[in-house]
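The structures considered in this document are given below.
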Structure P
């Protein structure tokens, strides 16, 4: 039995001892689906719970937790010192997949300096090593929802009772843009397909819905027609495809024509990078047990709920409340409208909004609540040669500037063999500390909060650190 499996089983045994649980999770798609899986598993065992969705774990919040069992999903590793300090007398389960901050690690780089008490179960693949050469057990990243699913499977008395929750694990992986067909994700997927919980098909990765709307709001994958109604209609008229038809109603030849035209359109995009065939065409995951069956649609709805502070609706979707679909859809449309508006503003500014330093692109966002998603789109499709840093400055006393950093995965492979290569989690943590802020996350996707007024120093520092990671720092 692997170290990860042992910790998962320990977590399940801890849960079984309680009749009430406090569940705390992150507000994005992975965090909400992770909490949704745990909530479903608790309901089925007759265990009562109170779920809270947050954007970050603050000291005051941790201090206020007084339940006998607290489960943290998609967070907690970075706050382990605070959790140990204030909750050491409690039973605590941390389900996380974020790398620990450098300051909390020993010289081994994977072990935490302070060990959690025996009443804790800390499940994190970054902290689990295989028996071979100290390598990590998992050869591909797994999201928090995937780990929550493993815990839920251990909580089921019937062996297969909770296998229907695999769709939520896949939605979480889609939300974090992880590869579903590798590592632990593939094990979960294969089992779910075998049991009929999930079906797969090949085709356009636009989601389900009317063709016109899908293209009009297609920010990921990015289509240059996004937000331009007249252009979309003209494009579809030229193809003799009715925009009000559902994309699932297209004949094979029609879908092939549409795909070819979209790829050709992207190649001509002023944005330069355009869209690759892999981004546009591939596997669609059908979640046969969920109220919204298309995996992309489900993930997008849940994510929008969290970003607008309506995470309860997202949890409701995970608990299969069909009455939540309409409001969740409305929130998603609102979110996409803000995103499209910002993308069009950037495009109309002819690139003047985006500032370039030797090792990064950066700019300030005007819309609220879309910082990370916008950074991801720009890094993946439009500004792919360097990490993209998006800053969201807020006014008011004691306000913080929120920062999201995204990096095209191809940059990581380019960096291989050149030192440690680009790691946005480490870079953001170091740069934010130098201006008395904090940050961290994943190598390709990370965030930070810094004091208002320190933005220029932060950006200069971050550019230097990323240059050092690449081994080719060039100062201005």
Structure Q
């Protein structure tokens, strides 16, 4: 029985996906649940598992192909099953350009010999591949400890620790030249092998055994190795396109406000002490800010809205639910996991959900629904000692809240000079939907809840 492998629809808004890499090759035996290929949607890279057992008889699309969801991408069947007349199904109206016809068999060689064996595919997690690329490591040299020998990031780290210390550029140069790093004396920090050390070793290897004494000359400096260009594709390309779209289509205005966060800091310290044992982690400022922003959206509903354009006319439509996004810096780029119904969830529920969403985002395992549907985004750069900034609206939302660092500074309270914990808030809003004064009232309400967090209980 032929089993079709399809491009899965991983969320309500997902319409297409890109095959990043095939883990199996044609002729491989697969079991149900084995990872077959890596898929990239708008904001997530995920492994797609085999829907059945048998032999991977046909791969219909190569890595790098972008396809509509529900398109058949491969066929699994018995090793001797005749599939020459099988025509895989496709979604209605889906383009089929580039599909390899099932009737086309590979031409045998003139001598009838078997075709050359394709190089074995290496099973590795996205984080392991990223770390290996950063360090200039060939994954073929690394032994995997994961399921079915899959290489995990810890395997790459263990391999690195067992090797002589070297910069990524030096490691790559040595690998390409066939040099053993163990034979090179490093002159970098803590004996680390540098690019210059590898170049000297190459020059020594190429020097003839008996060479005439050259005239003294000043050696020309080694040419600088230009960093490899980063293609504006995948998630990086999506981020670039959406940032440009937001800047070009909205009428952004940014309001900034200094906030006395002394009581906010004290509340967080009290919650850390009270909930750490139960939660297994410390409550963070972002957890509290999600609740603050959710309450502010309930209080001021005109900020919880969308610009909807249908049938040639546009209208501002207020939203019933309150979903808050939190911008997260990941190795693949900026992602915004969304806490749904944040206004009705307890602080403990928000904190648990946020950590699960952030962990999936940083591991490249987010589902599309994790990253869509936000009504307001919080972006916090306080950990980088940033005070105020102008964030870009995350379309189709009305506004985004930028959060700066909390720092102790002199302030006047009740006519007295004292030291307080102060921070800056930056609200960028779309002036097409909201005027300046209403947006200022919204930011003022957030300030009120930060300075007097007990009002969240009122």
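Bear in mind these aren't lab numbers, they're just calculated from the coordinates by the rules spelled out. Note that the structure is a prediction, hence the values are computed from the model and not measured. Cβ atoms are built from the backbone, for glycine too; each structure is taken alone.
Tell me which of P, Q gives 1.4 when you compute distance in nm of label points 7 Å out along Cα→Cβ at positions 8 and 192. Label of the originating structure: P.
Give the label, chosen from P, Q, of the structure having the highest value of FRET efficiency 1/(1 + (r/R0)^6) of positions 72 and 320 (r between Cβ atoms, R0 = 35 Å, to 0.05). Before the final figure, lay out the partial values.
Numbers: P: 0.90; Q: 0.35.
Evaluating FRET efficiency 1/(1 + (r/R0)^6) of positions 72 and 320 (r between Cβ atoms, R0 = 35 Å, to 0.05) on every structure, the highest lands on P.
Thinking of P, Q, which structure, once FRET efficiency 1/(1 + (r/R0)^6) of positions 48 and 288 (r between Cβ atoms, R0 = 35 Å, to 0.05) is computed, gives back 0.40? Label of the source structure: Q. Suppose Rg/Rh (Cα atoms, Kirkwood Rh) works out to 0.96; of P, Q, which structure was it derived from? The read-out comes from structure P. Quick check on the output: -8500 is helix-only ellipticity at 222 nm (-39500 (n - 2.57) for each DSSP H run of 4 or more, over all residues; to 500), derived from one of P, Q. Which one produced it? This figure was derived from Q.
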